[in-house]
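> Some structures are shown below for you to check.
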Structure 1
Amino acid sequence: MSRMAVSFAMGARQIRRTPVLLGLLVFLPAYLVGVFTYVAPDSTVAFELVGGETVRVSLAEVFPAFTTPMVASLLAGISGLFLIRSTADADARLVIAGHRPFEVILARLALLTGISTIATLAAVGVMRVAFAPERLGWFAAAVLLTALIYGTFGVTVGTLLVKLPGVYLVLFGSMIDLFLFQNPLATETPNAATLAPGYYPLRLAMDAGFSQQVDLEPLVWSLGVLTVFGALAVASFSRSVRV
């Protein structure tokens, strides 16, 4: 087994030993998406998509559409933080044992990608009970991008803060961004919303959810945001594993 595979296996073992995280993967998507869909008023709302098209749909469709990326980002962000905090000692031992830091970093990023994918599948799977996006593939891609962005954010936070304040920062940061700033139902959007990490993936998600023609500009910008957050995560994690 390669050294990178060993690092990956050790990280996966630590995740399996975190029952709170495993419980969140099962419980949080069903709870948040289900509750928001259940309490949605029986009315319609109009909002504008990326290309300027205005659509009018029921709130029972809008709520699961924009809460699904939020749920996936919460799961991925907290997972990224727990992953780094719970494997810190093991990562240091691996480096002392001769593993190169970049091998440990790549293994952790691969594990984070896997967790983000699971979070995406769980959130989208629950959403499908109540809402069928126009372009499911693009919608799932937008949710995954949101999860990866906040997953790497969680990694960075995990290298700087201990668990409790780190969890609060990830929790409130993602909720303020995705639930308040990027809410398609908001009558006024703050100027700062366009600078928030969830701006472009949420626009892609709503476009894929309610239009057959998906504008790919938000996808390009989302990949750029992910690159920046990924670079920050790699830099902060690299510093923490060097001995």
Structure 2
Amino acid sequence: MKKIYSIRLVLLFIVLCCEDESNIDTQKHTYHDDISDITYINNSFYTTNYDLSGNAGNQIDLIVLGLNENGSFLDDSFPLELNGQGYFLITNDGSDLYLQSRTTQLIFKSSTIGELSYSKYDSIGTHWLPSGIAYHSSNDSIITLYKNQNFNKQYRLRLISKDVSKTSHRDVLFEMSDIDTSNSGIFSLSHHNSSIYMLATKQNEDVLITMDYNNLTVQETEMIGDSTAVGIAILNNSIFFSYRDQRIEKFKDL
């Protein structure tokens, strides 16, 4: 009798496990997703969808957008076989892409057709929120920017190797007070010549902050007049923004 009872328990456990697996939603729902940060390489803009589905399986695509006189258009896309990463920061070194999730802190290296090389963590605490990533061509290194979630005015700029080693070339703390100190703050970054250009939130609008890279002093804060900008890239001495509705538009010349 005990043996029969044990067998019934095992069978019940197997049935419940199968039911749990059958309830896992792996359908891909990306049609209504916003896009994220942008970078320019191979004559195209690259971005990812901002996955909010909560579903399992592949939910994130590497999206290739072209731009002509009629506006931006979808040129191609490649599955990254990822989910649960939320908003991706993105940059490139002229050959490969580097993406960092604001949700998990993970840094991914990817080819321009979505082949992942690695996923690694920067050597910092979990209270540092990823707030920007850019390529520093002179040092062939990656600039990463973080916000201290325990002290929202404090930011941390790091210069790390492309293989995300534990040793950083630069690690500097600074404060930003003239922007919203909520969970938004700075959320996108680009590096050009001796300046860094950052998208941030201020008074429920997005602003462009220009800062000297060497001494980290603010040179200019400019209201964008739009609260839907999500990414920044610099091309041919011009600043381009990506917007939630999958637009890419030129903002201004430098």
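> When Cα Rg over 2.2 N^0.38 Å is computed for each of 1, 2, which one produces 1.03? Walk me through the numbers before you get to the answer.
Values: 1: 1.03; 2: 1.16.
Only structure 1 yields this read-out.
> Moving on. Quick one: helix-only ellipticity at 222 nm (-39500 (n - 2.57) for each DSSP H run of 4 or more, over all residues; to 500) came out at -3000 when computed from one of 1, 2, so which one is it?
Value -3000 for helix-only ellipticity at 222 nm (-39500 (n - 2.57) for each DSSP H run of 4 or more, over all residues; to 500) corresponds to 2 out of 1, 2.
> Which structure, out of 1, 2, was FRET efficiency 1/(1 + (r/R0)^6) of positions 66 and 90 (r between Cβ atoms, R0 = 35 Å, to 0.05) derived from, given a value of 1.00?
Only one of 1, 2 returns 1.00 for FRET efficiency 1/(1 + (r/R0)^6) of positions 66 and 90 (r between Cβ atoms, R0 = 35 Å, to 0.05), namely 2.
> Same structure again: Name the one structure among 1, 2 that FRET efficiency 1/(1 + (r/R0)^6) of positions 26 and 154 (r between Cβ atoms, R0 = 25 Å, to 0.05) of 0.85 was derived from. Please list the in-between numbers first.
Values: 1: 0.85; 2: 0.05.
Only one of 1, 2 returns 0.85 for FRET efficiency 1/(1 + (r/R0)^6) of positions 26 and 154 (r between Cβ atoms, R0 = 25 Å, to 0.05), namely 1.
> Taking distance in nm of label points 7 Å out along Cα→Cβ at positions 34 and 218 as the criterion, which structure among 1, 2 has the greatest value?
Of structures 1, 2, the maximum of distance in nm of label points 7 Å out along Cα→Cβ at positions 34 and 218 occurs in 1.
> Which of 1, 2 yields 27 for relative contact order in percent (Cα under 8 Å, 6 or more apart), as computed?
Of the structures listed, the value fits 1.
Quick note: the coordinates plus some simple rules give every number you see, no bench work behind them. Note that the structure is predicted; figures quoted are calculated from it, not measured. Cβ atoms are built from the backbone, for glycine too; each structure is taken alone.
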